[in-house]
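Structures incoming, each one as structure tokens.
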Structure I
Amino acid sequence: MAAERHSNAGKALTDLILETFRLNGRLLVSGDRLIAGLGLTSARWQVLGAVHFAPSPQPVAWLARSMGLNRQGVQRIVNELEAEGFLEFRPNPHHRRAQLVVLTTTGEAAYAAAERRQVPWVNALAKGLRADDIAAALVVMTAVRERLETEIAGNSGDDDA
């Protein structure tokens, strides 16, 4: 029996996925360097960003879901950030045990400081790239993520977030 071969699109998507893995690693290293001295890591910055951009205070499970991560990993980081004064828990009127996560003044200041470093860094990184090409890449990545989310939702017993 012959092995199934990649379609042209399947091969191109495999290459994009592999490059995304490599890019993610480089982004984490660069992010850690960029925010060194702020009491953050890339993972902590990502959690602060999820809290910052949430339309309203959210429980950890919802934050994790929005980030595409598992609840336990995000919970660990949220607990660390809460212990260090970056985040605080507030009562959730809809669920006694799933408290809402909010930025403290310290957390807001740290996120703003990270943002001040990120803007010139990302502008320099984008130099020479076309905004239309970046937007096209975003469209493809978003479509793949949404397909994966649909697939994961179909196997909801496997979803931990």
Structure II
Amino acid sequence: MILIRKAKIEDAAAIEALYVELEKDAVMYQSEHFVLSPEGARSRQLEDILKNDSQIMLVAEDSEVASVIGFAHVVFMGVKPFSCLKPQTNIYLQDLVVNGDYRNRGIGTMLLNEAKKFGLEKGADFFRTQVFPMNKAGLRFYERNGFSVKMITIEAPL
């Protein structure tokens, strides 16, 4: 059975291993911006996330083997101080990953649904994230879960 819960510091090693999976994809999609984190860096970041009321780290645990098999890192974003923007807040999905052996079983959706509850508790107006344009499976996943393209980020090297 899959259980979605808040992360604990004891989950750090499992989360760190999942980050390696996630970061390998990021390096593959955009090596000009991404590198693999040094060993232990993500575990130290988890400590900071757990202490911060405006962030949450959710984990998916396979209770049959007592193992963390996925996570979602969500950040509550305050109102931006620009006169042209509506005074809205959002939750931002910083990272989401499910172990490759557990994909296509609805676990990512379970994590997103729990993240939405966090957003509702915080009074957020909407849910935002980013996905690499080459990640077609990721785009389909987010669209199936109610996300739609609102803006396209473009950049140029200097």
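Computed from the coordinates by the stated procedures, all read-outs in this text should not be read as laboratory data. Quick caveat: nothing in here was measured; it's all calculated off a predicted structure. Cβ atoms are built from the backbone, for glycine too; each structure is taken alone.
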For this session: Work out FRET efficiency 1/(1 + (r/R0)^6) of positions 67 and 123 (r between Cβ atoms, R0 = 35 Å, to 0.05) for each of structures I, II, then name the structure with the largest result.
Result: I
For this session: Work out which structure the value 47 belongs to, where percent of Cα pairs over 24 Å apart was derived from one of I, II.
Result: I
For this session: Supply the structure label, taken from I, II, corresponding to helix-only ellipticity at 222 nm (-39500 (n - 2.57) for each DSSP H run of 4 or more, over all residues; to 500) with the calculated value -11000.
Result: II
For this session: Supply the structure label, taken from I, II, corresponding to P(r) over Cα pairs in 10 Å bins from 0, in percent, for residues 3-90 alone with the calculated value 15, 37, 27, 14, 7, 1.
Result: I
